[in-house]
Every structure is written in structure tokens, then in C-alpha cells.
Structure 1
């Protein structure tokens, strides 16, 4: 990023949203979350549409950022991921959906916890990362947000896996995260 957007002058605010577990229900197996395998398993979580609408009306861009390594692993078809993303983008009025299809071994700079996906979106949309939020249900989401300079909100489902280190805020659902963000805006008077 260069110029005004980099310095936050005239730049836009965004809420970056992990997909599975934040927007739609994750399929939890042995205490670990997985994406829906097909359209039949896709279920938008309760209150998500209203939370997205409230954040959008408050002036935030809504950008889904998701790791989908099952494509690289050969256990998911890219077309299914894209179909799910299209449904979510349409139903939730998301401004953009960005995906990293790589697995950990690929060392992709866009694969969360790396912040490359957030940097790319910020560049393309003129987003001030320091005035933006990331909401995720896994440590990789929170770490990517921290590395990018965003405020972080962890949706804690008690998965049987590593928790994030010191998330900025901890909630039980996107609806609580949206309420917290809107309260912060009111307190700031913006």
C-alpha cells in the first residue's frame, strides 16, 4: 500500500471474517473444526446476516478471508469452495471473499497465520488495517490479524486445539463480536 491508505488518511475500515465457524457452521469432528464438504452441509449461523448488516451499515467493508487447504490435499473440490463462497457473499452481502487454497507445507504468505491475504485485500480496497478488525475461531485467524495490525476478536467454541495468544477480545459468536465493535464505535464517537 502507498500514500493515504497506508497512513490511514481517507482509508476505509474493514471487518475481516473467517468463514467456517464464524459465518457458517463448522463441522466439528473429534473436537476440531472442518469446512462443510458440500452445499448440503452449509448452514449460515444464527444472527450472522443481521450482524453483517449492522457492521455494513456502520461503514465497514466486510471481507471473508479463509484458508481452504483441503483443495491442496485433494479432499475438496475448488468448485465446491467457490460455490459456498458465492452463496455466502450473496446472502450476507460480503464485499469480497479471499481464499488461500494452499496447505501448510506450501509456505504460502497468504495462508493464515501469515498476514499476506489481509495485506492484499487492504491494498486492493484501500483499507486501514489498524482501524480494522478480524474475527476468527482459530488461533491462525487471530495471529494473522495481529501480524497485519488489526484488532482481533476470537470466537471461542472450545475446540480441542491450540488457542490464540492473547486475543484482543473473546466472544461466543459473531453477533457478540459485532455488538462489541459497534459499542467501540459509539464510544469513539465515530
Structure 2
């Protein structure tokens, strides 16, 4: 499996409308299994939420600044959910390695009892998509939240290391699947 990513320059806001087929290719020039990392303001109104339970409850997502990942994969939704959780687990390991003890609850990370991330995996017509938002400045968040700036961690460095490790895990999984024989 081939996976590539690009970190976008400047600021790119996230409203939930970016979670669609072709967005990664349009903004990075990468096709197939690929991801875009970027930093920007986040405000996902209730009507743009993909999680049906959250939308019915009237929730929204907001932060003054987040580090975002949008990944597009040609896979089933169940595989995308597993990859989403792998991405979040890798982020937890990465930050724990920097002395920030994380707690993972499904596809969310918490630091010091406050929420650090938002994440969703969703089907699209020709692929599945993953969004991971990592608070940089959680100002305006509707829940107790923490950000990378408070932890004194650079968002773009985290995005680069996270997507490098994620790509390495995907390659290792693909290789592991080729080196076994069928059993009766």
C-alpha cells in the first residue's frame, strides 16, 4: 500500500465541509491513499456534523486553532474506523513520548482531564475519509479542552511526525499481510 501526505502552508479553516472526496487531492495534488495536514480555525456547526448522534443532540465543534488531518483511503468504513483509531493511538504515543501523559477513550485523546482531539471516520462515494482535529488553542470549545500551545508543542511538527509514523504503520501492515501463508 502506498500512502503519501503533505502539510499545507498558511492557515486553512475547517468547517466540516472539507470532509469530502477529492479535497485532499485538490489541496495537495496527491491521489489514492493520502492525507493533508493543516492548521487553522475550526467551527463545525451542527448541520455539518457527520456523527448522527452528535447532530441530533445539537452539538458543534469549535476552537480558535486546531491542527487537522484529513485522510482519504480506498477501503471499507470498518477499516477506516480502525485506521482512525490507529492514527489517534499514534498521536497519543507521540505526545506521551514528549512527556505529556495522554488518556485515549476510543477515538479521543485527553490530557489532564481535558479533551485534546475530535475525530470521525465517514464513508464517501468512492472512498472513506478520516478527520482528526488536535486543539492548538481550544478557545471557544464547547467542552473543557486543552491545546498543544499550552503544552508548548509545535503543531506542524506534530502533524509531520504523526503522518510519517502513520504512513510507516500502514506500510508495515501491508508488508505483514504479504509474508504469511494460508492456513487450512
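Every number here is computed from the coordinates shown, using simple stated rules; none is lab data. Remember, predicted model here, so these are calculated numbers, not experimental data. Cβ atoms are built from the backbone, for glycine too; each structure is taken alone.
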Given 1.01 for Cα Rg over 2.2 N^0.38 Å, calculated: source structure among 1, 2: 2
Comparison of 1, 2 by distance in nm of label points 7 Å out along Cα→Cβ at positions 11 and 91 - largest value held by: 1
